[in-house]
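Peer 1: In the part that follows, the structures are each spelled out as structure tokens.
The numbers here are math on the coordinates, done by the rules we state, and not lab data. In this text, all values refer to a predicted model and were calculated from it rather than measured experimentally. Cβ atoms are built from the backbone, for glycine too; each structure is taken alone.
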Structure 1
Amino acid sequence: MLAASLVVTSATVKYIRNLAPNTVTFVITGQTEKGRGDEDLACAEYFEALLKDLAPNPVPYIDRVIQSRDALLHLDPNFPEFPKSDIDYCTNIDAFDFAVLVTQENGRPVMRGVQP
């Protein structure tokens, strides 16, 4: 299991390709009711397009994250506990060169960066 986000896109895609699985399943962890969770869906759809070698333009996917309902608090100056910089950080494609592998240790999930 991998934890995926835009900041680890290329490394995650490479890691998945190295595994050569027959199928890949994306689990959207955000809420999808009432217009919420589109940022997670955008990320999954971007990964899917990359895995299909479609060479997608990342801009529309990033725009969906920025325009998502969950991003609104980060764009509202009345909520300083949700800084806009968080949106900038999470849309920084390939900020890191590792994939995030999730394993179980002592009955608990542990996430670690791994090279593809």
Structure 2
Amino acid sequence: MIAYYNAHEGKDANIELIYSTPSMYVDAIAKNEIVWSTKYDDMFPYADGSTNFWTGYFTSRANDKGNMRRASHTFHNSNKLFSIKALDQTTPDSLIDSMMEAKAEMLDVVGVV
């Protein structure tokens, strides 16, 4: 897929896709001198020993994160059902159009969350 995109679509968009590794990512961050901010507000350290600490174990927005997981799960399952219905030759175009609109709306909502 990467080779096809680079040979056909990527030229027009001036974008090249590559298969990256974690070390390539870290090297790119270092090359661009990106500095990550320190986050203080979403962590609650938990010590289960004299030198053992867990950060992020107790985190805020736990309900939001659970809702997001469920919404993503529902979205991906609806994509599968949409594909089955769209491949059915007896499905009217008007139904496919309305499903596409609902799919786009759901993708926007999941993306915002």
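Peer 1: Tell me which of 1, 2 gives 3.3 when you compute distance in nm of label points 7 Å out along Cα→Cβ at positions 61 and 77.
Peer 2: The read-out was computed on structure 1.
Peer 1: For which of 1, 2 does mean projected area of the Cα convex hull in nm², calculated from the coordinates, equal 12.5?
Peer 2: 2
Peer 1: With distance in nm of label points 7 Å out along Cα→Cβ at positions 5 and 101 computed per structure, which member of 1, 2 shows the largest figure?
Peer 2: The maximum falls on structure 2.
Peer 1: Out of 1, 2, which one gives -11000 for helix-only ellipticity at 222 nm (-39500 (n - 2.57) for each DSSP H run of 4 or more, over all residues; to 500) as computed from the coordinates?
Peer 2: Derived from the structure labelled 1.
Peer 1: Which structure, out of 1, 2, was relative contact order in percent (Cα under 8 Å, 6 or more apart) derived from, given a value of 13?
Peer 2: 2
Peer 1: Name the one structure among 1, 2 that distance in nm of label points 7 Å out along Cα→Cβ at positions 53 and 85 of 5.1 was derived from.
Peer 2: 2
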